[in-house]
Structure formats: C-alpha cells, structure tokens
Structure P
Amino acid sequence: MHKRTIVALPGDGIGRVVLEETIRVLDKAGFDAEYVEGDIGWEFWKTEGNPLPDRTIELLEKHKIGLFGAITSKPKDAATAELDPSLADKGLIYSSPIVGLRQHFNLDICIRPCRTYKGNPLNFIRRGAGNSSEEPAVDVAIFRQNTEGLYGGVEWSNPPEPVYQALLTHPKFVKNFGKVPKEELSISTRIFTKRATERILRAAFEYAQKFGFKSVTVCEKPNVIRETSGMMYKMAQEMQAADFPGIELWNTNIDAQMMWLTKNPENYGVIVAGNMFGDIVSDGFAGLIGGLGFACSANLGEDVSVFEPTHGSAPKYADYPKSIVNPIAMVESACMMLDHIGEAEIAKRIRKSISKVIQEGKVRTYDMMKMTGRADVIKKGAASTKEMADAIIANL
C-alpha cells in the first residue's frame with residue numbers, strides 16, 4: 001500500500017502534546033505514514049499577522065488529510081494587542097484558523113460522535129425508579145453544518161450604507177431597530193444555502209442507514225427562525241420521504257433538546273443541525289460521555305478532510321512540567337481519520353485498547369479522577385498524557 005502523508009497541525013497550547021502522543025499510538029498500532037508539520041495558530045498570528053499561512057494551505061492541498069491539535073482564539077481587541085509592533089497598523093483582523101480551514105476547503109460536514117465507554121467514571125448517571133441509579137448507554141452522532149450559519153463570518157459593526165438600506169426594507173427591522181443610530185448596530189447573519197443543507201442532511205441519513213440508527217433528528221428552531229431552520233426541516237422531510245423511508249425523522253428545538261439530552265439520551269441516534277446549534281448540542285452530549293477529553297470530530301470536504309478533538313488549547317496546562325491532559329479525544333479523532341482513509345481495522349484495534357484501559361481503571365487522567373486540573377495531580381495519582389498513551393499502546 002502507498003505510504004500516506006498526513007499533515008500534522010499541532011496548533012497552540014496542549015495541541016502539540018496530544019498530537020505527538022496520538023502519532024505515537026498510530027505508529028505502534030501499525031499505521032505506516034509520514035507526517036509533515038503545518039504552521040497554524042496563535043504564534044503565527046502574532047509574528048506574521050496570519051494564523052493560517054498560505055504554506056499550510058498548500059500542504060493540505062497537496063496531501064488532503066490533516067490531523068489537528070488545538071488553537072487559541074481571543075477577542076478582536078486582545079488579538080490586535082498581541083501583534084508584533086511592525087504589524088500593528090496594517091489593519092489586520094484575527095479570524096480562527098480552523099474556521100478558515102473549513103471555509104477555504106469547504107469542509108462543510110462535521111461529524112461528532114459521542115459514545116460512552118463502559119467503566120468511565122465520568123459517564124452520565126441518572127436516577128431511576130425506586131430511587132435506583134441508571135447509566136444509559138449513549139451512542140449519538142451529531143452532524144454539524146460547518147461552513148454557514150452564524151459562523152459564516154458575514155458581520156458588521158456600524159454596517160455600511162448599502163447594507164443598512166437593505167435592512168430597512170424589512171418591516172421588522174424598521175419596527176424594532178429603525179430608530180437605533182447606525183453606528184450603534186452590530187449585525188451577524190445566519191445564512192443557509194440549499195446545496196450545503198442538502199449535503200449535511202444526506203450525510204446524516206446515509207450514516208444512520210450505514211450504521212443501523214433508527215432515527216435522524218433535526219435539531220434547530222423552526223418555530224422562531226422560520227427561514228433557515230424551517231428550510232432545513234422541510235428539506236429533511238422531503239429527503240426522508242423520497243430516499244430514506246425506513247429511517248424515522250424527528251424534529252426538536254435546540255433549547256428543548258438540551259433538556260431532553262439528560263432525560264433520555266439513549267433515544268437519540270443521529271442528530272443534524274446548523275453550525276451554532278450543532279456546536280451546542282455536540283458539547284452537551286460530550287458532557288454525558290466524560291467531557292471534552294473524549295470528544296472527537298471530523299471535518300469532511302469533497303477533497304480535503306481535517307480531524308480534531310473539540311477541546312481548546314488550554315494554554316495554562318501546556319506550561320506544566322508534565323502534561324496532564326487527557327489525549328483520548330485526539331486519539332479518537334485519529335481513529336475517525338483511519339476510518340475515513342480505509343484503515344478501519346487499525347481504528348478498531350485502537351478503540352478496543354482504549355476501552356480496555358478505561359474498563360480496567362488502573363490508568364486515569366485527572367479529569368477521570370474528578371480532580372481540578374493543576375500541576376500536582378500526577379503526584380496525587382493521576383496519569384500524565386504520556387502515561388495514558390503508554391497504557392493504550394500496551395493494550396494494543
């Protein structure tokens with residue numbers, strides 16, 4: 001088999017250590033690949049004014065597959081303040097490089113599976129009948145539209161005159177905001193297109209069909225956000241009736257879904273949503289399976305794909321003498337990469353090893369021991385990032 005080249009994107013903070021340990025797991029599991037490092041993240045914003053340099057884009061254009069650690073993002077003013085003085089007056093505006101990757105390569109399908117591991121002390125437990133306790137098995141895949149909606153980046157503060165005049169054509173804008181001075185307005189758009197909505201819906205239905213899920217749930221807010229959420233649900237109804245009659249179509253509002261996910265999470269299979277609501281509901285379900293230390297994701301385009309944990313860069317942890325963070329989310333993201341490129345057997349072995357480590361309970365990172373993340377947790381018995389990776393490797 002042709003040896004693959006993977007673009008390794010460490011990013012910021014803990015991104016580098018979880019990526020390095022994950023590559024070590026991949027090597028020991030028998031995945032034969034070459035890794036080329038791509039520059040991305042906060043340091044390149046500060047020194048170059050661009051957290052996603054063109055040379056990194058070119059690497060992904062060439063090799064097609066990226067394995068990404070984590071990034072630091074800060075508000076507009078804080079980002080500008082950290083620029084190198086030579087760049088301070090050039091009108092540069094920080095934007096998230098992972099969002100930039102998604103938009104540049106149209107990585108419009110984001111999959112975030114949330115599955116419980118038996119024996120994980122962080123699994124969700126609820127009260128059952130007769131004051132008993134229940135630990136429902138969660139197995140949910142959230143499909144998040146990745147490039148549109150509130151993350152589309154079409155925003156203004158003090159909108160330009162043509163935009164303002166266009167807004168004045170809407171009677172509700174005139175009624176509610178017509179007397180607000182233009183310079184006091186900040187506006188973010190929520191744009192859905194039929195093409196992208198069709199792609200994410202079809203990907204969700206096909207996933208449900210392939211893996212035997214009984215339902216697809218559209219999690220939006222069509223009773224209030226009638227045009228965008230309403231379009232997604234209507235298209236889902238048409239698609240289900242025409243192409244997937246054997247799969248039930250459910251419809252939930254995002255606010256109600258966040259209540260129900262702790263009431264009956266085992267009832268849900270595949271959930272599909274726009275960008276913001278998909279982000280919210282996937283973090284909610286991640287909390288049921290142990291938190292962001294277990295939350296993996298795939299960003300899939302037609303040509304390029306990038307795989308990443310959903311946690312942030314946690315920069316304070318990066319300075320500890322020994323890394324304490326849980327690498328499982330990063331390792332699971334690599335398993336999604338393996339599935340995507342046809343190495344499912346290696347992915348299966350790695351997941352089986354993770355399951356064994358968790359079920360044995362001998363090696364647990366600080367989050368699994370319900371400790372506060374401080375440098376002294378290793379002295380108190382928590383496993384380091386490397387020790388967790390070692391345990392996964394030992395069980396291969």
Structure Q
Amino acid sequence: MAGSILALNSGSSSVKFALFDKDLAVLLKGQVENIGDGLKPRMSLRDGNGGGDIALPPMLSSHADIIPHLIDSLILPRAAELAGGLAGIGHRVVHGGPHFERPVVIDSGIRGQIADMAPLAPSHQPHNLAGIDAVFAVLPRVPQIACFDTAFHRTLPEHRQAMPLPQRFAELGLRRFGFHGLSYQGIVGALPALPGEVARGRVIACHLGNGCSLAGIVDGISQFTSMGFTPLDGLMMGRRPGRLDPGAVLWLVERLGGDARAVDRLLNQEAGLLGVSGISSDMRTLLESDRPSAQLAVAMFVDRLAQEIGAAAAAIGGIDALVFSGGIGENAAPIRAMTVEALGFLGLRLDREANARNAATISPGDTHPSVHVVPADEEMVIANSVAALID
C-alpha cells in the first residue's frame with residue numbers, strides 16, 4: 001500500500017483526525033473541539049515535533065466549514081510531505097441501521113443510504129456526511145471507507161435488540177442498535193494489556209464525552225448497551241437527556257404546539273448537562289463551578305451512570321472490570337471517584353492516588369472487580385479497517 005491513511009471522526013461538537021503511514025504509525029493527530037452555535041472552535045495538533053494549539057480562521061464555525069478547511073490547508077499538504085499522498089480515507093459513521101455490520105467502501109449508493117439514516121442521528125450523521133462530501137469534492141478517486149458505530153452491537157441477543165412494541169414496527173427497522181461501537185472495539189483491543197484476565201471476562205465499558213454510553217462486553221462481544229434506536233437513549237450527556245419517560249416526550253410535543261422540530265432541537269441540543277446547569281455542556285466547567293445548578297447537573301450525571309452500570313452488571317451476570325474512556329472518562333477524576341463510590345456494593349474500590357493521575361489501573365492491585373482508564377482511539381480502529389479493505 002503506497003501513501004497514507006486518513007481517519008476522520010466527526011462527533012456532535014468535534015472533529016478528530018489522524019494521519020497514518022503504511023505501517024499504521026501515527027504521523028499526525030489533531031482535533032477541533034467546541035463546534036456549535038455560539039461557540040468558538042479551538043484546534044490542537046500533535047506530530048513528531050510535538051504539539052499545541054493552532055488558530056482557526058474566525059469565519060469557520062460549523063463542521064461543513066471546518067472539515068474542507070482541514071483537508072485543503074492541513075491534511076493534504078502534510079500527507080504529500082510525509083507519505084507521498086493519501087491511499088485511503090476512513091470515516092466514522094454513527095448510524096448503520098440494520099444494513100451495515102462491517103466497514104464498506106463508499107459509493108453514491110452507500111452515501112445515499114447513510115444520508116437516509118440521518119434523521120436517526122441528527123447530531124452526528126450530517127457531520128459524517130460533511131466529511132464524506134468534502135473528500136469527494138477534492139479527492140474523487142481516493143477510496144473512502146465508512147466505519148459504523150452500530151456494527152459492534154449487532155451481537156446483542158435478539159431480546160435486547162427488539163423493542164416491546166408490535167412486531168410490524170421491528171420489520172420497519174425500529175430496533176435497538178447501540179452506538180460508540182468504534183470506541184468499544186478499540187477498548188476490546190486494549191484489554192489484553194490490562195492486569196488479570198479481563199479480556200475474557202465481563203467488562204462494563206463507559207464511553208463518556210459530549211455523547212455518553214456504556215456497553216456490557218463478555219469475552220470481547222457486546223451483550224448490552226445503554227443506547228438504543230438513536231443516540232438519545234441511556235446516560236445523561238452533554239446536550240442530550242438520555243433515558244426519558246416516553247410520556248414526558250408526548251407532553252413536550254403537546255406543550256410545544258406539536259412542533260416536532262422544536263422537540264428534536266430540545267432533546268438533541270438543549271438538554272443534558274447544558275440544560276440542567278444552564279451554564280455549559282462541558283464537564284470541566286461544571287466541576288469548577290460552585291453554582292447549585294452545576295452541582296445538580298453533575299450529581300444527576302453520576303447517578304444515571306451508576307444506575308446504568310448496575311443494569312449492565314445484571315444483564316451480563318456480574319462484573320470483572322469497569323473501564324472508563326472518552327473525554328470525561330479519561331480526564332475527570334472526580335466523576336470516576338463519585339461513580340466508583342456509588343458502586344461500592346458491587347465490590348468496586350478506588351486507588352485515589354492512581355485515579356488522580358489518570359493511571360491505566362485505578363483500583364488497588366488485589367481488588368476484584370478492577371477499574372481501568374483506557375484512552376479512546378477510534379481513529380486507529382478506522383485506520384485498521386481502511387488498511388484491510390484497500391490493501
């Protein structure tokens with residue numbers, strides 16, 4: 001394989017990207033955070049010479065603006081300089097629906113199917129498509145690969161994919177899918193390096209960022225997930241509420257005059273940590289704040305997380321290891337501490353010094369279940385998929 005591989009990972013409020021050489025060594029890695037209405041995006045970059053923040057042109061404010069700028073001004077020049085160009089590009093695509101169980105090469109038909117599922121992930125899928133379209137515009141002959149977040153959870157037992165509704169709706173595609181599958185795939189790949197035999201055990205992995213979910217994994221296979229038909233379900237998130245009483249949604253529809261778009265905007269953009277705190281969707285900001293609304297948002301976040309971990313433990317028959325990942329999971333030591341304390345009844349214990357320095361193992365050495373921090377590396381999972389399909 002000649003040339004480099006680019007992994008593009010567009011989230012609801014961020015764009016992560018990584019450039020790999022033919023041997024999948026990282027040449028360049030970066031991310032743009034804080035993308036959204038009224039926010040000021042910030043960009044960081046790391047390569048063989050170190051890393052730091054890079055200023056973005058002030059007129060760039062959306063994924064559709066930022067991704068073409070990254071490709072034209074940064075990625076293509078560096079790919080040419082470091083590896084003689086691009087051999088393939090992989091994209092994280094959040095919703096694969098019932099159709100996609102593995103990565104696929106994108107053509108116009110696949111692109112259309114991805115677009116058809118945009119209403120199921122309105123905070124993500126349009127941004128995934130923006131990356132695909134930006135690449136097609138400047139590099140129409142370079143293979144693009146779609147890597148689906150939902151694919152990892154296709155192993156869920158049928159009784160956890162089905163919803164308690166008449167079967168005619170399941171036949172129309174109304175099922176539980178689960179998300180953050182690329183993150184969980186990366187976590188599974190990292191488990192053998194952890195102490196003990198956790199790779200073959202019962203692991204509850206928590207991906208905690210602006211979007212949050214958890215998975216119950218047994219012997220490397222997904223058996224439970226907190227998210228469902230869309231990324232709205234399950235844990236409380238930065239701007240999404242997580243699990244809600246369906247009656248509350250019906251009440252909101254009526255209260256807002258039947259305006260489904262207003263309800264959609266509320267649930268996808270205005271709820272969660274931001275909605276409760278009235279301050280920010282950023283956990284760092286809330287942990288530093290002494291305002292009661294910020295403290296309430298944090299307490300609700302931890303309470304829902306502990307409840308859902310308990311549900312996952314019940315679903316997979318116990319717990320041998322708890323794993324934290326994602327921006328909050330990897331960096332917010334107070335959230336990990338409060339969560340483990342709430343789950344003491346499961347035998348979970350914390351090494352406070354190890355937790356404070358974000359160590360790979362943050363439970364005492366002789367404790368079962370063990371507790372770990374595993375950095376999310378969705379870009380490496382994407383790069384591996386691209387290499388396998390284009391090689």
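We did not get these values from a lab; they are worked out from the coordinates using the rules stated. Just so it is clear, the model here is predicted, and its values are computed rather than measured. Cβ atoms are built from the backbone, for glycine too; each structure is taken alone.
Say we calculate distance in nm of label points 7 Å out along Cα→Cβ at positions 125 and 301 for every structure; which of P, Q gives the highest result?
Comparing P, Q, the top value of distance in nm of label points 7 Å out along Cα→Cβ at positions 125 and 301 belongs to P.
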Between P, Q, which one scores greatest on distance in nm of label points 7 Å out along Cα→Cβ at positions 77 and 309? Q
Check the numbers for distance in nm of label points 7 Å out along Cα→Cβ at positions 85 and 381 across P, Q and tell me which is largest. P
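If you rank structures P, Q by relative contact order in percent (Cα under 8 Å, 6 or more apart), which sits at the top with the largest value?
P
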Kirkwood radius over Cα pairs in Å, for residues 157-228 alone, calculated, reads 13.4; among P, Q the input was structure Q
Mean count of other Cβ atoms within 10 Å over residues 5-12, calculated, reads 26.8; among P, Q the input was structure Q
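Consider the structures P, Q: one of them gives 28, 60, 12 for P(r) over Cα pairs in 20 Å bins from 0, in percent as calculated from the coordinates. Say which.
So the calculation was done on Q.
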Out of P, Q, choose the structure whose coordinates give distance in nm of label points 7 Å out along Cα→Cβ at positions 117 and 141 equal to 2.1 when calculated. P
